[in-house]
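Take a look at the structures below.
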Structure 1
Amino acid sequence: MFGQRLRLARKRAGLSMRSLAEMMNPKITAQAISKYEKGKMLPSSTVLVALGKTLNVSLDFLMSAQVEALDGVEFRKHSGVSARDRAKAEAIVIDNLERYLEIEHILDERGTADWVKNQSCDSVADEAQIDTRAYALRDAWGLGMGPISSLCELLENKGIKVVEDDFPKTINGFTCNVLRGGKPVALAIAVSNQINVERKRFTLAHELAHIIIRSTGNPSINLEAAVNRFAGAFLIPGHRLKEEIGNYSHQISYYEIIRLKRKYGVSAVAMLVRLGQVGVLPQSSIKHSFATFARSWRTSEPEPISGFEAFEKPRRFESLVVRAVGEELISPVRAAVLLNQSLDYVEQQIKGLKSS
């Protein structure tokens, strides 16, 4: 396990074995690093600390064993994701999940997403069936057909680990299975903290769709198009949209698009596309919009949403850490390490908890 983590951290840093060896203090050889990575030798405590410092990773990351590996990782947003960016993203997720799973273990919390076994599929007949699956999931979760206030809270309540962090710019988000060495496989969705709340919500719904729709089983339906359709239907149910707008219109005002995007917490592009998907607007109007007044919307969000940001933050991990301190299962110092926060921050959270 240590060897795998060392190799991942080195790849994340974009270093060869020789380059890493040259940066180390105390000095070690590239051959020694090779032996570490192959599991043929373990470093001394002094060298271990130096490796963590040089590679800018925690000793928990290098030595913990809650996460055996990430499986099924696909970086779909940009096909040109570099090996270094991929390694950095995987290292960030593993580091977060090591701490997350540790606190679950301390509190004896399972947090597994068993529901997925009954909801996932390997084929969809057509676009209408994609919408139907999205509505069925909303129904199974008791969501009704109104706007979803927080995708992060919803996914965490369903047992999915949501990891938000500073990922490389080429990566908005991805889904992965978390292999745990004989323990139940966990599900995780990673999302960048560098994207706006509209994109974050759609990314979370998109990655959820990849968990539900593993394959279209249909050469005429592209998987990425299918999961985007699912995400739109999950966030914006078609018949509710029709109730608000009417069944058919040749055009829709800018004011109405902005009103709807704010209500459902999506981008103007996502709302415009969804209006076409459900037949509120003809496809000719959608194409005309993107060729004229909406041309810049794909790169510059019109009238960004305020309000949803406060809800779209993963909260469960921090809540568990604070609870563990309150139950005296871990110290405030350990909590600060787990949260990557100052001791003052942790003590403030605890004092607030005790005084409430």
Structure 2
Amino acid sequence: MDNIKLDAVNYKELLKLFIETQDEKALYGAEQITKSFIKQNILPEEIVNLHIQALAELYPNVYEEVQRAMNFLVETMISYGLAMQEYQTLREKQLELQSEISVAANMQKTLLATTTPKVEGLEIGVISVPAHQMNGDYYHFIRCKDGSIGVALADIIGKGIPAALSMSMIKYSMDSFPEQSMEPKSILKSLNRVVERNVDPSMFITMFYGQYVPHESMFHFSSAGHEPGFYFSAKEKRFYEIETKGLVLGVSPDSEYPQYKQKIDKGDMIVLLTDGVTECRKDDRFIEREEVLQIIEQHMHLPAQEMVQQVYKYFEQLQDFQLRDDFTLIIMRKEV
């Protein structure tokens, strides 16, 4: 007698025992048979059929209505079994996709890793937190041989693995540029050609690139449609929006990017960010840019790195710890 027939016999005996005595031992026995059914890949409708057969053999005069009800249950279990198989297939695919995304996210962290430079007389604070596994924001520091520091901040309109690949392409394009071309306007012009040729037209990249020259105490910068940053004047104790012009990367191969400069005195700050900071929402309300500045100002007594961390904690809590967009904030402050 094979396992299936043996289970059928045991099932009938347990069914009779439970109907006549309602003994819980029968339920325990049914649990053991269930495990056997699972090992043999017995479908739900087959179990119901087994139940009907056992019931008919034990009680041949069972009411016709009960038999019809059991037949209805069989049809229900057939639909259930098909739906369950489909669900399990989709679940397996989902888990496989999540695993691939996790691997891609770790690769992205490795490929886009950058070190915050230590510059005498300059504090730098950075925080970048993805809303999901893949980060659509990108920042990068470059230390030039003349002692200047380049800082890039980009945001891609489009998320996931394509965004990660695009950001990796930008990072390695920047690393390949000769040092004499590290002026902000030249960087963006070169990257614009790379993006226009290699990135899908449905994806756009905004970018800000700045270069701090310590011996001049000067910050040179250009923007490709990126979220405007801020300049804080310690002397005047007020913030100014960094006004720039320039198309997002990839729109036109012939785009030019004007270059600007800002004198940085002791205590002055440059604040760079992505729209995940300025477009935080509390309930259905978008916060105002002035609120971002107020929170930064409240923490200006802290070192730059602690400052950005506290600002992030405030807006994370404001959104009930569920970021709606990638959050990147960079603050550079000339030491007093």
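Throughout, read-outs are computed from the coordinates displayed, never taken from laboratory work. Computed from a prediction, not measured in an experiment: that's the story for all the values here. Cβ atoms are built from the backbone, for glycine too; each structure is taken alone.
Distance in nm of label points 7 Å out along Cα→Cβ at positions 44 and 92 computed as 1.9: which structure among 1, 2? Walk me through the numbers before you get to the answer.
Details: 1: 3.6; 2: 1.9.
Derived from the structure labelled 2.
In terms of percent of Cα pairs over 25 Å apart, which of structures 1, 2 is highest?
Working: 1: 60; 2: 63.
Largest one: structure 2.
Comparing structures 1, 2 by distance in nm of label points 7 Å out along Cα→Cβ at positions 220 and 300, which one has the largest value?
Numbers: 1: 4.0; 2: 2.8.
By distance in nm of label points 7 Å out along Cα→Cβ at positions 220 and 300, the leading structure of 1, 2 is 1.
Which structure, out of 1, 2, was distance in nm of label points 7 Å out along Cα→Cβ at positions 28 and 68 derived from, given a value of 2.6? Could you put the intermediate results ahead of the total?
Numbers: 1: 2.6; 2: 4.0.
Working through the options, I get structure 1.
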